[in-house]
Structure P
Amino acid sequence: MILRQRKAPVKEMPNRINEHIKGVSQVRLVGDNVETGIYSFDEAMKIADNLELDLVEISPNAAPPVCKIIDYSKFLYQQKKREKEKKANSAKIVIKEIRFGPQTDDHDFNFKLKHAREFLKEGNKVKAYVFFKGRSILFKDQGEILLARFAQELDDLGKPEQIPQLEGKRMIITIAPKKGKV
């Protein structure tokens, strides 16, 4: 019986470093503690060894390729950190829902309108819907009028993404905040 050893999957590095930089005779060297210029590959490796840092290929398509002398593990850590910050700063879309009945009273309408204004000021989308129970589906025109009025009242803070649509027992309208008001 022959046992075969499995090799662990090798993580692919985004940049070539040190001896993995192949087929290059000269490199443009940049870095904080190095004089910028064009060096032979062997000379650049010696400089990196003397500083106990890594020679990292930053721009392989340039002529000659651009390499930087840095601590590669620290470089990867900072790169991941930047990506994480960028991801955290990206816009998160939150949709707040407001439910109406087909024969909602003015006081209830104004109360829900006030909440919708707050949601839009915070930069959230508002999904308003009229829920029809049982035979109240007969009043779908009232629901449409109610949602149109709702969209008109919020016209200064947001714009409707589509006209009110009937989906099953719900008539739905979504209002997105205007960019300048947030």
Structure Q
Amino acid sequence: MSKKKNKVKRTAEKPIEKKYDWSLIIAGIFMAACAVGIASLPGLTLVVIATFAGAAYLVSGVGDVLAYFKLRKNGNGSLWSLLYAAFGILIGLMMLLHPLVSASVIPWLVGAFFAAFGAFEVVAAFKIRKAGVSSWSWACASGVVNVMCGVMLFMVPVMLSAMLAVVVAVRGVGLIVFGFAAGKYE
């Protein structure tokens, strides 16, 4: 009987360890550093985004072509999916061959993404609030900032680098906040 009491006593004396999610914290610091780079090199940012987007469309289009031929063997391949794949390859090649021209369209695409992602963040923030997560307000604020930056990009597309830097910085800080708060919910 006394052995049980000693075990209980020893575990009761054990200090509570704070647990952090270091992967979120490191990712947040990396994103904050990227935000500084984006704000410092706005012209290069557009070209890099156009190049990455072009490469993504090209890879996606090639993947869609391969999927078409794989599905076609099973009788599930559609000519529309092949046309969609060709369209992706064409867009990818255009963006890779002419990144400066493509960069002129990117602010609207990024603005639409920011607005949609921000709306999702706001909705998710209220859902995690109901679950009792105390850092829900940061997620909500981040979502509002995303929506505002998305709307701003539709009104003033030349502000892409500035709005992108703001969104990336806010997201980076959010990851750091969630990384430090993660131990509370384990």
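Each of the structures P, Q was assessed by FRET efficiency 1/(1 + (r/R0)^6) of positions 56 and 104 (r between Cβ atoms, R0 = 25 Å, to 0.05); the largest value belongs to Q. When Kirkwood radius over Cα pairs in Å is calculated, the result is 19.7; to which of the structures P, Q does this value belong? Derived from the structure labelled Q.
With helix-only ellipticity at 222 nm (-39500 (n - 2.57) for each DSSP H run of 4 or more, over all residues; to 500) derived from the coordinates and found to be -10500, which of P, Q does the value describe? It traces back to P.
Comparison across structures P, Q (criterion: volume of the Cα convex hull per residue in Å³, for residues 64-167 alone) gives the highest value for P. Out of P, Q, which structure matches 0.90 when FRET efficiency 1/(1 + (r/R0)^6) of positions 48 and 88 (r between Cβ atoms, R0 = 30 Å, to 0.05) is calculated? Traced to structure Q.
Computing distance in nm of label points 7 Å out along Cα→Cβ at positions 24 and 112 across structures P, Q gives 6.3 for structure P. With relative contact order in percent (Cα under 8 Å, 6 or more apart) coming out at 35, pick the structure among P, Q it was computed from. The value was obtained from structure Q.
A short reminder: the numbers here are calculations on the coordinates, not readings from a lab. Remember, it's a predicted structure, so these values are computed and weren't measured experimentally. Cβ atoms are built from the backbone, for glycine too; each structure is taken alone.
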